[in-house]
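Input: structures, listed below.
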Structure P
Amino acid sequence: MKDNRLQQAKELQEKVKELQQKKKRLENEAKRKVSWENRKARTKRLIETGALAEKYFGIEEYTIEQREEVFQTFSEFVKKNKKRVREKI
């Protein structure tokens, strides 16, 4: 009787350990998925922004330094007018 209870306790402890490991594995998988989704969304946003920059500024032939200069030129204006632009949307 005592051996049976001891065996059951050991089995339950092992089951708890397995479930804790499974929980940790699932949590890590969920974190990786969220991270991947965030990277995917950022990549899409960067591509779209680059496409718009080329479309409206015609900067396809510019070097990276020249592109940076274009963006720096408009940077303060854009930052100052963020609220106004968001209100229009």
Structure Q
Amino acid sequence: MADILGENVLSLLISKGMLDHAENPGELERQLALTFGNGSVALERMIVKALYRKLGIRLDSSFGFDYAKALDVARNVFGETRRKWKNVLD
């Protein structure tokens, strides 16, 4: 995430314990909003954009942005990709 947010922002998130519950994106969303206010949406978009790029997912910006739903899509694509590779390797 340092390449997405920069070392300073990542250090802040770590020092405040915001990444302690990575399995709960709602909590990170809440913590980002408390810390960065309206700027949290820009950070969430940056995180999702980088994640989608790494997973080869096309980001459709014509719909409204929903951080939790975007992460669910990424999680599903990652799981499906992982299953496909597992089947190939077995």
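Nothing in this text is a laboratory measurement; each read-out follows from the coordinates by a stated rule. Worth saying up front: this structure is predicted, and the values here are computed from it rather than measured. Cβ atoms are built from the backbone, for glycine too; each structure is taken alone.
Starting from the value 1.01: which structure in P, Q was Rg/Rh (Cα atoms, Kirkwood Rh) calculated from? Value 1.01 for Rg/Rh (Cα atoms, Kirkwood Rh) corresponds to Q out of P, Q. Here helix-only ellipticity at 222 nm (-39500 (n - 2.57) for each DSSP H run of 4 or more, over all residues; to 500) has been calculated and equals -32000, so which of P, Q was it run on? Among P, Q, the structure yielding -32000 for helix-only ellipticity at 222 nm (-39500 (n - 2.57) for each DSSP H run of 4 or more, over all residues; to 500) is P.
When mean count of other Cβ atoms within 10 Å over residues 12-19 is computed for each of P, Q, the one that comes out at 10.0 is P. Using distance in nm of label points 7 Å out along Cα→Cβ at positions 4 and 20, single out the structure from P, Q with the greatest value. Top value of distance in nm of label points 7 Å out along Cα→Cβ at positions 4 and 20 goes to structure P.
Ranked by FRET efficiency 1/(1 + (r/R0)^6) of positions 28 and 68 (r between Cβ atoms, R0 = 25 Å, to 0.05), structures P, Q are topped by Q, which has the highest value. Source structure of the calculated read-out (mean count of other Cβ atoms within 10 Å over residues 36-43, 10.0) within P, Q: P.
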